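Got some structures for you, see below.
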Structure 1
Amino acid sequence: MDTIKLIIPTEEYLDQARTYRQEMLDAGSSMDGCGPLRFNESAEQWLADVRSYTDPATVPEGKVQATQFLGVRESDGRVVGMLQVRHTFNEYLEKYAGHIGYSVRPSERRKGYAREMLRLALPFCKSIGLDKVLIACEPDNPASRRTILANGGVYESTVHEPGKNIDLERYWITL
């Protein structure tokens, strides 16, 4: 695996956000950890929305403060994945989604990038005052389960999310 780093999105990465979104849509991927990217055809609007999540005063109603990261390969500057850290819970996040969501673009999967992005995000989680983080994955996603377990995840329970009609395995990582 090439070395990657987590960075906060900037205008420099707008074209890559567009291509990331399209690759994920073409593959039918859920875009976990991409913030509002799946709903924004405009990368500029996505970046504005991502920035609004960073300040409690500008977080959209019903959402929580969050920090968006891009997983960027150091050798060529390519965005290989995205990860979002939610600083607190709302009712939905507490029951289903957890503190962290992540995804890797389909053309870059099976290279260890998700595992490394999650590893890199955990010190940030501690720095914002979290003692442990909740992460969820679908039972039919063994790659995500392996990513969570490799970073110290401990299985808690499986819950059914009725809105999407899916089951989700809940894991806690103590920081």
Structure 2
Amino acid sequence: MVVLVATRSADPKGVNSAQPIDAVSLAIIEQLQEDGRRPYAAIGKAVGLSEAAVRQRVQKLLDQGVMQIVAVTDPLTVGFRRQAMVGINVEGDLDPVADALTAMDEVEYVVVTAGSFDLLIEIVCEDDDHLLETINKRIRTLPGVRSTESFVYLKLRKQTYTWGTR
């Protein structure tokens, strides 16, 4: 499946630095969220622009970090047997811990939160041993990590990226 992931920020630290997006660009994003492979000519027809104008706007949105167009797989079908969400509590500055987690191949998602955890991450691993090694030997040993709580995925019931632009 090819999907578009719309983001509100090009800044990896989470600061909303993107310029305001006009209604036509929002409509283009929604078209791509419905089908990330939709031809620019079809998008242009739907939003009232030429194919070239759509291509230019899409490239600008990609360059600005407003969105990504990616292929999303079911991890089970490509050899990864274990996924987990991990809540992490940190002592001191969150940024070095978040940066270290972001650099790990197994970590697919890092978010700074308010609530029971300082950070939430999603991990995709080959198996239980790989998950245990990643959490025990790589995450828990990071300077500043105070505690972790793991939520192992038993079954993926829904994973979509079609929330539109509201």
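A short reminder: the numbers here are calculations on the coordinates, not readings from a lab. All figures in this text were calculated on a predicted structure; none of them were measured in a lab. Cβ atoms are built from the backbone, for glycine too; each structure is taken alone.
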Next on the checklist: To test your reading of the models, identify which of 1, 2 gives 25 for relative contact order in percent (Cα under 8 Å, 6 or more apart) when calculated.
Outcome noted: 2
Checklist entry - When you work out FRET efficiency 1/(1 + (r/R0)^6) of positions 43 and 107 (r between Cβ atoms, R0 = 30 Å, to 0.05) for each of the structures 1, 2, which one comes out largest? => result 1
Checklist outcome for this item: Value 22, 19, 17 of semi-axes √(5λ) of the Cα gyration tensor in Å was derived from the coordinates of, among 1, 2, structure 1
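Using distance in nm of label points 7 Å out along Cα→Cβ at positions 27 and 115 for the comparison, can you identify which of 1, 2 gives the largest number?
That would be structure 2.
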Checklist outcome for this item: Note: distance in nm of label points 7 Å out along Cα→Cβ at positions 59 and 91 at 1.6, derived from one of structures 1, 2, originates from structure 1
